[in-house]
1. If you work out distance in nm of label points 7 Å out along Cα→Cβ at positions 103 and 127 for 1, 2, which one comes out largest?
2. Between 1, 2, which one scores greatest on distance in nm of label points 7 Å out along Cα→Cβ at positions 39 and 143?
3. Determine which structure produced the value 21 for relative contact order in percent (Cα under 8 Å, 6 or more apart), calculated from the coordinates; the candidates are 1, 2.
4. Can you tell which of 1, 2 yields -27000 when helix-only ellipticity at 222 nm (-39500 (n - 2.57) for each DSSP H run of 4 or more, over all residues; to 500) is derived from it?
5. Here FRET efficiency 1/(1 + (r/R0)^6) of positions 15 and 31 (r between Cβ atoms, R0 = 35 Å, to 0.05) has been calculated and equals 0.45, so which of 1, 2 was it run on?
6. From 1, 2, which structure was mean projected area of the Cα convex hull in nm² = 12.1 calculated on?
Structure 1
Amino acid sequence: MAALLTIAWIYLRIGLIFVGGGYVLIPLLNHIMVEQYRWLTLRQFLDGLALSQLTPGPLAMLATFTGFRAGGIPGALVATIFIFLPCVVLMLIVGRYYDRLKKIDIIGSTLGGLLPAVVGLVAAAAWNLGVSSLSGVKEFLILAVGFALFKWTKITPMVVILGAGLVGLLIN
C-alpha cells in the first residue's frame, strides 16, 4: 500500500507540472525513475521512451510502464490516473472560464515568457538523451536521417521510429 501511495504522490506532482508537453519532463522523469527510485535502469528508461513514441500520449505511457514496473497492475493504474488528474481538473476549471481568462493581458504575457523556458528544457532533455544513447557513427547517422525525414518531409513520426528500429536491426 505504501508503494502505491508513493507512486500516486510522485505522479500527482509530475502531473502538476505536465503543462507544456511531456518532453519538458524528460530530465525530471529520468531523475525520479532512474536515479532516485531506481525503478528503471537508464537502458530501460531509454527503451521505454522510444517505445512510448509509438503510442498516443507517449510520456503518459511511460508513466504507466514505470508504474507497472514499480507496483504491478495496481501501480500502472495509479501512475496513469495520477499523472492525468491535475491536468483534467485544471482543464475543467480553465475550460469553463477560458473566454474571460484569455482577455487578461498578464496571462498572455506570462505564457509568452514560458515558451522560451520550455524550448530550453526540451533542448536540455534532447542533449541528455543524446549524450547517454549516441555512442557511435551508426547512431549519429540514424539520428541525422531521422531528423531530416521528420523535419523536411511529411512522413509521420511512427514511420521514422519504426524505420530507425528496422535499420538498427538490419545493421546489427
Structure 2
Amino acid sequence: MPDTRPSPVVPVAVLATEVAPRTKPSNYPEPFASRMAGREKRQLGDLFGLSNFGVNLVRLAPHSVSALRHAHTKQDEFIYVLQGNPTLDTDEGLTALAPGMCAGFKAGTGNGHCLKNETDAEVLYLEVGDRTSGDEGSYPDDDLQAVLVATGQWRFLHKDGTPY
C-alpha cells in the first residue's frame, strides 16, 4: 500500500553540516559586521520551525570571533564545543575550551561573553538561545546596544541611544 501521508512542511531530520549557512553573515551594523568575517552560522532551529529557542551550528575560521562580547537582559544562552579549541572571553577573563566542553550564560547578569578562535584550526560549536521578547543586548567593549523589537529583529543603537 503506498504511503499517502502528506509531505512534511519541515524535515524530520537532517545532517546539520548540510544545512545552508545563513545568507547574511551578521546583523550588526558597520563597522562591527565586518569583524564577523570567518563566522558561519547554520540555523538549525529555524529549519524545524522552532520558535521558543534557536539552535545554530557555528563554524569559526582560524582567527575569527563568534560575536562582539555581549550580554542579554532576558535571553539565556548555551554553547557546546564540538571541534577545535576556542577561547571563551567573559568578565572573569579568558578560558580555554576543548571539544566536549560547554558554557552557559544566564540572562540579566551583565556578564559579557564571546568565543574567539585564536588557533590555526577550525572551531565548530552549537549555540542555543531562547527568544524571549523584550530582550536587550549590551556590548561592554563597543559603542553599541541592541533592542529586540516586536518583529523579532534587532535594532542597533549607539550607547547614547542614537540609531546606526
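1. Largest one: structure 1.
2. Largest one: structure 1.
3. 2
4. It traces back to 1.
5. 2
6. Details: 1: 12.1; 2: 11.5.
The read-out comes from structure 1.
We did not get these values from a lab; they are worked out from the coordinates using the rules stated. These figures come from a predicted structure and were not determined experimentally. Cβ atoms are built from the backbone, for glycine too; each structure is taken alone.
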